[in-house]
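Chemist: Several structures are given next for inspection.
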Structure 1
Amino acid sequence: MNADELSRRALDAAIARHVFDLEVEERTNKRTQERDCVCREPGQQWLVVSYYSSSLAASIKVDVELQKRGWKRIRPQGRETGAVRVILEHADGRTVEGFGPVNEAVCRAGLKAVQP
């Protein structure tokens with residue numbers, strides 16, 4: 001998985017799977033007939049995957065989860081309305097970064113942070 005190549009719903013699904021450790025499936029929406037992703041904690045009901053890469057509220061959840069894992073955002077570069085470089089630093093000194101619109105950049109950096 002290359003976090004820099006993911007966008008939109010594929011990026012959202014990867015966040016659900018790798019950051020939040022949710023079970024994720026691709027399904028066809030019965031009403032719209034479009035492909036989308038659903039997720040759940042084991043044994044729970046299926047829900048539509050949150051829009052982490054396009055919603056400020058959902059991307060904040062990604063930030064919070066990463067903070068729980070020892071990551072913090074440093075040296076934001078760029079503008080909040082355009083493409084930015086988000087840099088995350090772990091308590092042990094490792095760094096990762098993501099680039100793009102701010103919510104996507106947070107998600108891309110977050111995926112890199114949780115990769116082994």
Structure 2
Amino acid sequence: MNRITKTDDIKLESDAAERVRRSHAQAIKDLAALPSSSMKVIADVQLLDGVPTPVAHTLGRAPTFVRESAPRGAASSGRIDEIRDGTVDRSVYVLLKATGWGATIIVDVQVM
């Protein structure tokens with residue numbers, strides 16, 4: 001399931017049932033508005049050591065959260081930075097740079 005589906009807007013005959021229906025519809029609407037409802041995980045992103053790498057995310061907006069998984073294929077320890085220098089459109093890409101790993105690493109990238 002990629003998205004939270006909009007609820008049907010029908011009126012129920014019982015007042016109590018209608019209150020519950022409206023309450024549930026509002027709760028679903030509130031959940032759908034949270035950034036986490038559109039979370040994406042981009043699998044198997046290759047990051048060359050020391051090279052800024054644009055990663056397409058398909059959110060349609062700049063992410064509010066970016067996180068990488070544990071690196072695979074590292075020769076040593078290092079770090080991964082998100083670069084926000086204005087060189088890429090964040091509504092389409094996040095720009096990641098792996099530094100100090102000594103090799104190309106592979107990560108999964110979570111964006112919300």
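Values quoted throughout were computed directly from the atomic coordinates according to the rules given, and no laboratory measurement underlies them. The structure displayed is predicted, hence computed values, not measured ones. Cβ atoms are built from the backbone, for glycine too; each structure is taken alone.
Chemist: Which structure, out of 1, 2, was Rg/Rh (Cα atoms, Kirkwood Rh) calculated from, if the result is 0.99?
Modeler: 1
Chemist: While we're on this one: Taking 25 as the value of relative contact order in percent (Cα under 8 Å, 6 or more apart) derived from one of the structures shown (1, 2), identify that structure.
Modeler: Working through the options, I get structure 1.
Chemist: May I pose another question? Where does the value 0.20 come from, among 1, 2, when FRET efficiency 1/(1 + (r/R0)^6) of positions 26 and 42 (r between Cβ atoms, R0 = 25 Å, to 0.05) is the thing being computed?
Modeler: Considering all the candidates, the number was obtained from 2.
Chemist: Here is a further query. Please compute distance in nm of label points 7 Å out along Cα→Cβ at positions 18 and 74 for structures 1, 2 and give me the label with the greatest value.
Modeler: Ranking 1, 2 on distance in nm of label points 7 Å out along Cα→Cβ at positions 18 and 74, first place is 2.
Chemist: A further question on this structure: One of 1, 2 was used to compute Rg and Dmax of the Cα atoms in Å, for residues 34-89 alone, and the result was 14.4, 42. Which label is that?
Modeler: The value was obtained from structure 1.
Chemist: Here helix-only ellipticity at 222 nm (-39500 (n - 2.57) for each DSSP H run of 4 or more, over all residues; to 500) was calculated and came to -10000; which of the structures 1, 2 was it taken from?
Modeler: Structure 1 accounts for this read-out.
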